[in-house]
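Please go over the structures that come below.
What follows is calculated from the coordinates using simple rules that are stated; it is not laboratory data. Only a predicted model underlies this, so the values are computations on that prediction, with no experimental measurement involved. Cβ atoms are built from the backbone, for glycine too; each structure is taken alone.
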Structure I
Amino acid sequence: MKSISKKKETAPIVITELGRIELLKQVDEIRNVTLPALAPLIASPDRDERDVAEFTRLTEEANSLEALVSEAGKPDLLLDNKTVRLGSVVKIQTPKETFKVRIVHPIEAHLDDERISVDSPLGQAIFGNKKGDRVTVIAPSGNWSALIKSVDLLP
């Protein structure tokens with residue numbers, strides 16, 4: 001019997017314009033500051049192989065980020081402003097507090113305190129929902145309830 005393997009399709013990477021700018025700043029920092037600082041260390045006859053490994057790792061990281069940014073799409077600003085999707089700024093109310101988050105691809109989630117990964121417990125709970133929806137966040141620290149107060153798309 002012949003087996004047919006299905007090719008797993010992955011969703012295209014979508015990053016915000018601010019995320020694109022910040023990721024390219026990281027690439028610039030690596031290429032123009034960090035790597036030039038490491039270059040004399042790895043050219044030395046008594047070089048430390050940890051410096052060589054760090055140089056290699058950073059070069060690969062810069063190349064990977066550059067490729068990701070060049071291939072990534074942008075959030076579709078023409079879609080309705082009611083559904084939480086990548087790039088949405090969402091106001092969340094819990095029994096204890098009200099706060100805003102921006103739902104982003106995991107690659108840009110670390111860029112500031114407002115951004116959260118779509119793969120995070122809160123990101124998974126609110127993604128695809130709308131203003132007024134109450135969701136349950138399933139988190140390692142315990143489940144909790146959140147109300148989506150507003151959904152906006154900002155640059």
Structure II
Amino acid sequence: MQFDVLVIGSGPGGYVAAIRAAQLGLKTAVVERESLGGICLNWGCIPTKALLKSAQVYDYIKHAGDYGIKVKEAEVAFDDMIKRSREVAGGMSKGVQFLMRKNKIEVLMGQGKVAGPNKVEVTGADNKQTVYQAQHIILATGARSRTLPNIPQDGKKSLVIGKP
């Protein structure tokens with residue numbers, strides 16, 4: 001299959017580039033290996049901001065008396081906080097899916113890599129490899145988290161504040 005523009009990565013840079021290319025009348029596709037919206041939308045920035053908002057609301061409740069509001073006791077339900085953050089991210093990912101359909105951008109699910117001049121190879125979940133032709137290739141593969149001193153990443157679970 002031949003495209004005018006093929007974007008590898010559907011994070012904040014990739015999906016916006018794909019939409020703009022499609023708006024300019026170019027036949028466009030985007031390659032994504034996991035979930036539309038990329039790491040930021042699905043696992044990083046957006047879910048983190050949702051969790052921070054929950055923490056802020058909890059803090060407001062703890063200081064409700066400062067605002068003339070009496071609250072007996074607030075209880076943190078971590079599972080519900082996580083569920084809400086996943087729902088926020090899921091809703092935004094569905095929004096990106098809608099924008100792909102609306103702008104007639106083909107979504108190619110799989111791991112993409114440049115396979116030569118004007119060629120992108122996409123390996124699907126079934127390990128089937130397909131090579132696509134594209135006049136222009138945009139690499140929008142994003143970034144990865146950075147290790148901080150004294151907070152090692154084990155790749156298994158997130159740091160829970162207040163627990164060693």
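Things worth noting here:
- Of the structures I, II, the one that 13.5 was derived from, the read-out being mean count of other Cβ atoms within 10 Å over residues 34-41: I
- For relative contact order in percent (Cα under 8 Å, 6 or more apart) computed as 23, the structure of I, II it came from: I
- Comparison of I, II by FRET efficiency 1/(1 + (r/R0)^6) of positions 58 and 82 (r between Cβ atoms, R0 = 35 Å, to 0.05) - largest value held by: II
- Origin of the derived value 0.3 (distance in nm of label points 7 Å out along Cα→Cβ at positions 18 and 114; candidates I, II): I
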